[in-house]
Structure I
Amino acid sequence: MKLKIKTTELKRIDHHTAGFTLIEIMVAIFILTVALIAMAGMTEMVIKENALSKSRTTATILAKSQLEELKNMAYANLAGGGDFATADGTIQATLQPNTYFTRTWIVNPGVPNTGSITITVTVTWSLYGNNRNVTLQTIRTS
C-alpha cells in the first residue's frame, strides 16, 4: 500500500513588489511635510493681505464719503478739519481707545487757479506696525 502525502506549494513572494520600503515612506513623509509647511506660510500671508485689503477698503470709503460731503457743502462754508473712526468705519468726533482710522481734510483756496478750491482728504491708520494712508483729492469751482 502506498501512502499518498499531500504536499502544498507555497507561492514565493517577490519582496521587491510587495509594498513600500522604509526609505520610500520616509521620503514621502518628508515631501508631505515640506508641502504643509509651505502652505502654512502662505496661509499666514493670505490672512495678512486680506486684513490689509479690508482696512484699505474701509479707509477709501471713509475718504470718499468725506470728499462727497465737502463737494456738496456750500462753497463759502468749506473748511479743513478732521475726525476719527473705528475699525468698522464708525465716525467719532474725538480720539477714543477704539479709534483705528484718522481722517483729515484740507481745503486750499485759489489752487490750481483763482476761483477754485482743491480739497484733499487723507485717511491714515497703522497695520502690522506700518503706517498706511489713502488720499483722495478733487478740485471744486465756485
Structure II
Amino acid sequence: MGLASKISTALLFDRISRALAKRDYGTARILAERAVAKNSESVAGTVTLGDLCLFEQRYADAVKHYKKARQWITSDETLTSEDRRFIAAYINFRMHAVAKRLKGEEFENWTEFASKINSLPAKRMYKDVFVLPIAKSV
C-alpha cells in the first residue's frame, strides 16, 4: 500500500471515528462501505460494519461481519502485529457479548475485559474507531 493510499485510509477512518462519536451511524456506514469497496477484505471496514449491525440489534449480521474480519486479520498486510492483536481481541469481545445477549446471559466482568482491550497498543486510527464501553451496558 502506497503512502497516498495509507493517508487516504487514515483520513477515512478519522471520519468514521467522528461519525461514530456523534452516533451518526448512517454516515459511518457509508464510510465503512467505502473502505470495503476500496479493499473487499478491509478488516477495519468489516469490523465497523459489524459494529453498526450490533448497534442496530442485527446480531446475526454483526456476527457475519466479525467472522469475516477475523478470517482476514492475518492476511491484511496493512496491520501490524499490535493492530492484529488489538482488533482480534476487540472482535472476540464483541462476539462474546452478542452470544451472551442472545442467550439472555450476563457478560460477567465485561468492564474489566473492555478496559484491558482498550489499553492494548495499536495504530491511533483503530484505537479511535474501536473503543469498547467501560461504564454502560454491553
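Read-outs throughout are calculated quantities, based only on the coordinates presented, and are distinct from any laboratory measurement. The structure presented is a predicted model; accordingly, all values stated were derived computationally and were not measured. Cβ atoms are built from the backbone, for glycine too; each structure is taken alone.
Computed quantities for the displayed model
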| item | result |
| --- | --- |
| Entry that produces 1.3 once distance in nm of label points 7 Å out along Cα→Cβ at positions 35 and 91 is calculated, selected from I, II | II |
| Distance in nm of label points 7 Å out along Cα→Cβ at positions 67 and 83 derived as 1.8 - corresponding label from I, II | I |
| Parent structure of the calculated result -13500, given that helix-only ellipticity at 222 nm (-39500 (n - 2.57) for each DSSP H run of 4 or more, over all residues; to 500) is the read-out and I, II the choices | I |
| Structure (I, II) behind the derived value 23 of relative contact order in percent (Cα under 8 Å, 6 or more apart) | II |
| Origin of the derived value 23, 16, 14 (semi-axes √(5λ) of the Cα gyration tensor in Å; candidates I, II) | II |
